[in-house]
Every structure is written in C-alpha cells, then in structure tokens.
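Nothing in this text is a laboratory measurement; each read-out follows from the coordinates by a stated rule. Fair warning: this is a prediction, and the values are worked out from it, not measured in the lab. Cβ atoms are built from the backbone, for glycine too; each structure is taken alone.
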Structure 1
C-alpha cells in the first residue's frame, strides 16, 4: 500500500497517511475521474469504511481530498451518524487531521499560507476557495481548458456536461452566464474550467 500511495501523494505524507488508513481501517479505492466529486466516504453494509478518491487529482489535492474523507469517518465515529456531513464536528475533525500535513516538507511554500487560511474554517469543497483552488490547479496535468475568469465577456463556452453558455457579467465574486439553449442565467465560480468555443 505505501508504494501505491507514493504515486498519488507527496513523499513525506505517505507514512502518516498510511498510518491513518490502518488506524481507521479504511478500504481505499482509487478510481477513474468523476466530474461531480473528488472523493467519497461511506460505511458499507459489511461495516467497512470505504473511501474513494479520483486517480486524476494532483498529489496535493489528492492528499486534501483523502484527509477530507477520513475526517467524515472520524466525525461520524466520534459524534454519531446524525451530524451534518460538513457541519462543525466535521470541520473540527478536518482541521485537526489536516494541520500536521501543512508543512514545507509536504506542500510547496507558496501554498502554506493559503492552506493555513482555508483551514481556519474549511468548506465542504476546497474548490469554493477560489484562491486556493487556482493555486492547487497549477499542479494539474496541462489541458486545453480555460478558467471562466480568464475568458472575455461575450465569449461562448462549453462545460463538461456539454451545455453551452455565454459569459455576460460579474456579480460580486461569481460570473453570470446565459445558457444558450434555455435562456436561463447561471452563476459560475471564477475557477470553473470551461472549453472556449470559436466566436
């Protein structure tokens, strides 16, 4: 298992992550990418703790996602199944479990202050923290996608489910975009990755 983890995690995170997996009896599955989520935790019918994480994540996002999911397990075990999935109990567990990893041996120096700020009050998805999400994305494999904040107003783009939109305006922190087929308005986070279509 540690050899497998080395392919997906920063080197100095492998031993402590492996210890967490053993301690909490996690059955870890590394799966092909799912569009809707980076990872998932559930307690199987047999009582086993099953965690899945997308294989396509860069090693820093993989680590954050895996600790996010183990934190669900820890929060449910400690506080019971009736807590909110991303409520105070989970936030506390996630903070406590993530802090030992926020070190220069594990994360690049420029990510450390962003992680420290994010983990003062972690959200259900690190993608909603635009600054952190963009900083983490620079470690992804190169692709032909554009960030929505980078494309000009009036641009037409496609998202992963095939729907086509036009970028219209900015509203506070998010971008207002018109779905071409329905005429409905949608809001996008600045770090949404989209495929720019020829104008």
Structure 2
C-alpha cells in the first residue's frame, strides 16, 4: 500500500496484520482521487473510519489544507500514527481517537464547514452507514458541510445504499471489484418559477 500521487508520492504505508482493518486498495484510491482532483487544493477533508489513514494522507499529499481523521480501533490507530510519523506529517491534520461520533461533535464546534467527507466503515456495519449518513443529511449535520460538499461512502459492491439520507442525495455509484463508492451531495435548489407580473 502506497501514496499514489502528490507530495508523498510512492511512499509506503503501514497496515495492521489480519483482516480486522480493510484498507482502501491503491487502485480504488487512485480512481477516487482522479475524480476528486479538481476539488482537493486547499480543501477541508474528513476521513471517517480512517483505518490506516491512507485516504486522508492521500488528500494531504494532493493539497488538502486540513484533514480530520477519526479512528478508534487500536491496531488501525497505531498504523495511522506510524504512517503520519514515517511521512513526517506534523501539521494540517487532526486525529480523533474516540471515533466518528466524537469527531462529528468536534467538527460541529469549529464553525468552519468542510468540503469532502469520506466514510469507510466495516462493510457489514449497516447501522454505521445509516447512522452517519443520516446525521450528515440532518439539519445539524448539514451545518458541518459546505453547500457544495461531497460525501463519499465506500461499501461492498453487493450492498446498495439508500438514494437519500435527509437532505443528502445519492448522485453517483462507482463499482470496482468487491468495492463500490457512493457519492452524495445537496441538490441545488431550483428557483421557483413565478408567473409574469401583471402590469
């Protein structure tokens, strides 16, 4: 596993042994960041269920201004911290070791909306997908996000996420092998068509 492009290009990333952590593959990350590239420079990026931190580190490598990592599983957290140290990344990130709920609360206190949220819970954790996406699509969750924010969920290609979570609407599905990426955003409100004024 390696950083695909940018400042830390080709640098190797550590991952814990065993199947508890399922890092996003290099190929899927390359596809994801090819799509995100126009949005990355100076963006505020959130990596939920961050695992080894590979996705958030890729965002930093490609010009994100700030990345927030949320991860509370000890083996993954150890790898994430080791990767940040190995790459000598000392700023531009916040690490929340209490997990996703604590991170969302923390972001709510910032008062500065984020541009991209990436979430990659364990594929079998349906409640985590629904809970996090429903929160992000709620009134409170929407306050954390920029109006044109993008929320991306990585999930099993055999699973199908809902078309809508609160105000968040499913806009794109990309499948690659056993994995899939679902993209969500806020629809642009159409101006209500008013009848011509009678003079």
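Here mean count of other Cβ atoms within 10 Å over residues 7-14 was calculated and came to 17.5; which of the structures 1, 2 was it taken from? Numbers along the way, then the final one.
Numbers: 1: 17.5; 2: 14.8.
For mean count of other Cβ atoms within 10 Å over residues 7-14, the value 17.5 is produced by structure 1.
A value of 0.65 was computed for FRET efficiency 1/(1 + (r/R0)^6) of positions 15 and 47 (r between Cβ atoms, R0 = 30 Å, to 0.05); which of 1, 2 is the source structure?
Answer by label: 1.
Which one of 1, 2 has Cα Rg over 2.2 N^0.38 Å, as calculated from the coordinates, equal to 1.06?
Details: 1: 1.12; 2: 1.06.
The correct label is 2.
Taking mean count of other Cβ atoms within 10 Å over residues 143-150 for each of 1, 2, which is largest? Could you put the intermediate results ahead of the total?
Numbers: 1: 14.2; 2: 17.2.
When mean count of other Cβ atoms within 10 Å over residues 143-150 is computed for each of 1, 2, structure 2 gives the biggest number.
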